[in-house]
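Asker: Next up: some structures, all given as structure tokens.
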Structure I
Amino acid sequence: MIENSVGWSRIIGFADASYSFAADKGPQVERYREKSVKYSGQNGRLDHITQDIRGNRGYADGQRVAVEVDMTTVPRT
């Protein structure tokens, strides 16, 4: 559950297991974009390779967020 996030980004992200992020780098860095996905809680945007897929709802403090990832398909969805 996300709590006390006022002034901070609320982002859930996933990356391919083959990646190891440097301490000061994240999935927004160009070389990581192809094998990472992030979902922004502020505005509901999904970001993967192309930027800012709109149409989802954001989430707020106190809400529970569930994620379903199908690890049996190739590519994984």
Structure II
Amino acid sequence: EKISYKKIIGAGLSFGVLMELIYVIGFSGATLPPSQFDKAVGVGTVENIGLELFTTFLFPFEVTSVLLLAAIVGA
């Protein structure tokens, strides 16, 4: 089976783009951001979700509950 010139050109271009990406990422001096794990320790606990629901988001929570009640009664 003969390899077509399109496959050779495609492979060469793909290899060139890959090498360019490695060069740009490797030598750009960019570093990863610091870990955010310490900030997210309390996120997602039942206590924190409850505090947010009944303090910061009390009005939207109540509006949603009234809309759901109306939908249930209307059904």
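What follows is calculated from the coordinates using simple rules that are stated; it is not laboratory data. Computed from a predicted model, the values in this text were never measured in an experiment. Cβ atoms are built from the backbone, for glycine too; each structure is taken alone.
Asker: Tell me which structure, out of I, II, gives 2.3 once distance in nm of label points 7 Å out along Cα→Cβ at positions 21 and 61 is calculated.
Answerer: I
Asker: Compute distance in nm of label points 7 Å out along Cα→Cβ at positions 29 and 53 for each of I, II and report the one that scores greatest.
Answerer: That would be structure II.
Asker: Upon calculation of helix-only ellipticity at 222 nm (-39500 (n - 2.57) for each DSSP H run of 4 or more, over all residues; to 500) from the atomic coordinates, which of the structures I, II produces 0?
Answerer: So the calculation was done on I.
Asker: Taking Rg/Rh (Cα atoms, Kirkwood Rh) from the coordinates of each of I, II, which one would give 1.46?
Answerer: II
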